[in-house]
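See the structures that follow.
No lab work stands behind these numbers, since they all come straight from the coordinates. Just so you know, these numbers come straight off a predicted model, no measurement behind them. Cβ atoms are built from the backbone, for glycine too; each structure is taken alone.
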Structure I
Amino acid sequence: MATRIPEETINKIRTETNIVDVVSQYVQLKKRGKNYFGFCPFHDERTPSFSVTDEKQIFHCFSCGKGGNLFTFLMEVEGLSFIESVKKAAEISDLHVDIAIDDQPKSAIQSKKEQLISIHEAATAYYHQILMNTVTGEKALQYLLRRGFTTELLEEYQIGFSPPNKTTTHQILKRDHYSDELLRESGIFSDRTDTNELLDRFGSRIIFPLRNEKGKVVAFSGRTLPNDEETSDFDFHEAKYLNSPETIIFSKRNFLFNLDKARSQMRKTSEVVLFEGYMDVISAWQSGVTNGVASMGTSLTEEQIRVLNKIVDSVTIAYDGDRAGMEATNKAIELLSIGNRFELSIFPLPFGMDPDDYIQEKGMQAFRESIVSQREMVFQFHSRFLKRQMDLDSESNRLQYLEEMLKRLVTVDSIIEREMYLNELAEEFHLDAAVLKKQLQEYQSNYLKAQKKETPDQPAPSVIIDAPVKKKYTQVEASERQLLYRLFHYEEAWHYLGEISPQFNFINEEHQTIFLLYSAFHDEIGDIGQIDRFLDRIKESHLIKTIINIEMLDLQSEVSHQEIADIVHIISSKAGLEEQLRQKKRDMKEASRHNDKDKARHLLEEIILLSRELRLVKK
């Protein structure tokens, strides 16, 4: 059985935790009017439609329809139970409340994931111990210290070393009673073909734990140690490396190294520095650049971009300065430019140098300052990129370069920026700026024609605009929603309704259910409002969605006896009777489909009575 948390404890956590602060740890929010908006964490979208209301302490996505309170959000975004979400909220707000969670029934896949993470955490501790405190790891430790790693940095990232004896790791983990089948699934081991023995695939490698966004180790990357200890010119980045294979807890396409550590600074600055490799990230972290992340040996993926899109507005690309690095930068720019989701800049490293090399050669302070002061814009990068690819001593190449750069200049939004780059091109190639401007205008005209051809004057496709299709409510449904909103927030509404129609019932069954549930809640707490608290009592997702939709209504702040009387009249009058009649007919059709003859007969009698009543009203 699940632990029951006292109501006063839940209310303490609720009242002392602001939903905006919690959601901000997962979604980049911007205030517009009374509410905060951002990209929905529950579905992919190009236009932010996710809203958080500080006043009401609820969230709502106008596109996918998800909504709820503080605890609902944590349950959805983290996959937690209600009790776990309450505990998580307390931890986020640093509230010291005693919540003991009994063992909850878990799905087989969830249980396996947790066990695999436990295996990785245990292996991390073992590898780190080998590196820091054994003769076996001494050579690797000395190498890392020579490379500029400090003891504090090794502790921070829990870097380790896997011993040459590839059977030892298996023996250590078996002590914790993990099955061989589960250890095989972890990705840490490979089978010896002759004996089927589990061997550590990372043997004799320096181990870098790979943590997910929650800070849990889900995989490893192992880099070989140089054979010759005296080889001073050994380039760590050129060493052979090995990453964990894909598992149910690790996917390269979705993974960003250091996201768990960098997330808070990314949110604070709304900016991320994108590196190619984790060694660059770690070196940058040591230098004081703590908002850096890296993909794991793969090109930037759409999945990784979605993660960044929900946290930052600006991306600085700090890839290697060699040809491959520049090509990777060019590709990353193409992907990050789709939808104009980010403000992009590039840190131009000297040719053949990566960020770690830069730090080693010029020092931490120089790197920290340069990555801010020496950034270039996308147009400047494209200029540098093309010049490396083309021989500008050739006249035809110079013409081709100018044409290409003018075509790229068309996509620069800022008029001032376009003018500045145009003048720079004219000065560099000793040309009249007016001539270049005339050519640019021609390219702009062609560009606009092409854009118009691609997006003709017709309704925009739903894949581009994330605005939801608004449900059309009948007059009765709209009136019922208005009445529920008033009952949620105004004690007078209850008084007026009791006077006007003591036995009032809603026609819409969902509205009636919400009314009955809120009536019981209202009687229990002796107060109105507190919809965020009321939502804790609701288990059905369709009811939660309806309540949130009603809460998002924009009604005037005053309620009157006349307003409630008018609403009751609409619901009880001809329109209301017609709505009831339609509902009864739908119910009878459903009963007949299920061969429920008694229910169908009873509904038919009600339909006959309603029809007679409706005829009298018409007269």
Structure II
Amino acid sequence: MFLPANVSRWLITVIAVAMSAFHLYVAFVGPPDAYVMRGLHLAFALGMAFLILCGFNGKADRPSIFDLALMAVAVAAALYPMLNLDYIINRMYYVDDPILTDYIFGIALIVMVLEATRRATGWALPITAMCFLAYALTAGNQSIGIVLDQLYLTTEGIFGIPLYVSATYVMLFILFGAFVERSGAGQLFMDFALALAGYSAGGPAKVAVITSCMFGTVSGSAVANVMTTGTFTIPLMKRTGYRPAFAGAVEAVASTGGQLMPPIMGAAAFVMAEFLGTSYLTVATFAILPAVLYYVAVFMAVHFEAKRIGLRGLPRADLPRAGQVLKERGHLFLPLVLIIAVLLAGYSTSLSALIGIVSVVPTTWLRSSTRRTFTPMAIIEALESGARNTLIVALACACAGIVIGVITLTGLGLDFTSVVIALSQNSMILALVLTMIAGIILGMGLPTTPAYIVQVALLVPALVKLGVMVEAAHLFVLYFAVLSAITPPVAMAVYAANGLSGASLMESSWAAVKLGLTGYVIPFMFVFGPSLLLMGEWTDVLRTAVTATVGVTCLAAGLHKYFIGPLRIWERVALLVVAFLLIDPKLVTDLIGAAILGFTIASQLLYKPTWRDDMEPAPARAPATDQPKGG
């Protein structure tokens, strides 16, 4: 027996809107007790999960009686600690034995979190959590009561830091993203990127990079970014001469970087701020220069590839004009500016997100072109969309809480640190490589946030013990959790892009790795040169920023066989050597790299007559329906 479709749809909308409204209210009046805040957040997420992800495979069109029963059990188990708050607060955990109802509701919640997460993300994360549970009960020598105490009756397990961050920060920023998307800012990003770069060599690919970077600041999801901007950029790149595999790779790599780009990074960045005991603004500050380097490298790779294969930009007549775009829609940037201003003024992350959300609707009233964007129904749809988009993050954070709870209870993190140090033989570079491999493997099976959380518990302590700055260690593991989205064989962002490009999966995957290769190098750069994290003297920061920018540009040129002109083999080798010399922050390596670069540039200029510019095709012309003409 199934719930009628209209009833199911109505129920989902009511729960989703109620969830968004609750979080907006809390952001305004302040958070309640931890169990109330986190319990309600999880209850909302579990309730929606069993209504939306119906059936065993999570793909049925409407919930059955069985799904409704699971929903009731899950919601009751999530609310049990909140409804028995005095008992939970006054009992002595690890000393007072759990009572029968604790066992019933605790076991029920663990099972429901595992099942809901399986439906939302697949088997990888639930299996990981079950392996840790099995370890705690066997090799960890912990009783069921103690494990249950840790995971359910304290804020060290399911209701721990990951769920706290999801409930406090992530929900609000995802909701902000939903409102911004409804405001028409996506079209603003696209038109603005077309106006800036559409006419240059390989313009459509550069548009994909710029648009994905801007959209990534408000979406925080690589796959969502691909499916939003890629529907326009990938067909446009294919029509202007790019191979389907390369077109999909550009969109996948550019979209993946959105999780690393301030002012609004992916959900894991908010978890990082909590683990580091610092503000989100601080995390965004030391993440900004590496993120800029990432996009500079991708942008230059696209440019060099376009020049190498002879692609020109789109005709200016077919492109919007920057002035006209800003005149018609530029005001939609204001909510982002407000969020940054509130953060810089020293207010809380939650308040900045709330102000950003509240500002979106009145901002659309500033111009007639966007004044009718938000009808009452559109606001309800934005509230629902924000809650739906939070679903996977909330469930992943709850499931990751099981892993963190077991690691904390059993001391497994300390054991793992000893293993990593022993395997690396106290070599920092070897430990970093091992961590990179582990991070990519974890990220292949887990969403970014739980992949980062597991690495923080298991790998970061080893890096810190070997001398890596704690901020650099956290950002290092975050990068590889993010880059797993473009790393074969499991590259979710590439999968999403392939659905739009129609290219071979492996061809697209390796094209993405080549395009994003600098992203794999940047974490090593800021580990050995913390000035890239804007730490230290400003002179060191400036020198490191300049040499690193030149280094990643040389790396992109060497990989794509083009610099000022086509590269001969020895020039490619020289530029790759320059790249790795400039990546090292030492002055000596910078001077040697600069000398080799100067010699290579001279060689390129002397052999200019051999370049084949006359073989470039005529400019590609995009259909007029693809983008508005400038006014």
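Work out mean count of other Cβ atoms within 10 Å over residues 30-37 for each of structures I, II, then name the structure with the largest result. Numbers along the way, then the final one.
On the way: I: 13.1; II: 15.9.
The maximum falls on structure II.
Given a value of 10 for relative contact order in percent (Cα under 8 Å, 6 or more apart), calculated from one of I, II, which structure does it belong to?
Working: I: 10; II: 19.
Comparing all candidates, it corresponds to I.
Using FRET efficiency 1/(1 + (r/R0)^6) of positions 174 and 350 (r between Cβ atoms, R0 = 41 Å, to 0.05) as the calculated read-out, with 1.00 as its value, let me know the right label among I, II. Could you put the intermediate results ahead of the total?
Numbers: I: 0.25; II: 1.00.
Only one of I, II returns 1.00 for FRET efficiency 1/(1 + (r/R0)^6) of positions 174 and 350 (r between Cβ atoms, R0 = 41 Å, to 0.05), namely II.
Thinking only about mean count of other Cβ atoms within 10 Å over residues 62-69, which of I, II has the largest value? Show your work: numbers first, answer last.
Values: I: 21.5; II: 16.8.
Top value of mean count of other Cβ atoms within 10 Å over residues 62-69, among I, II, belongs to structure I.
Consider the structures I, II: one of them gives -23500 for helix-only ellipticity at 222 nm (-39500 (n - 2.57) for each DSSP H run of 4 or more, over all residues; to 500) as calculated from the coordinates. Say which. Before the final figure, lay out each step's value.
On the way: I: -16000; II: -23500.
The read-out comes from structure II.
Which of I, II yields 1.00 for FRET efficiency 1/(1 + (r/R0)^6) of positions 294 and 494 (r between Cβ atoms, R0 = 35 Å, to 0.05), as computed? Spell out each step's value before the answer.
Values: I: 0.05; II: 1.00.
This figure was derived from II.
To test your reading of the models, identify which of I, II gives 1.07 for Rg/Rh (Cα atoms, Kirkwood Rh) when calculated.
Values: I: 1.07; II: 0.99.
The value was obtained from structure I.
A value of 63, 49, 31 was computed for Cα extents along the principal axes in Å, for residues 206-437 alone; which of I, II is the source structure? It would help to have the intermediate numbers written out before the result.
Working: I: 59, 44, 33; II: 63, 49, 31.
Label of the originating structure: II.
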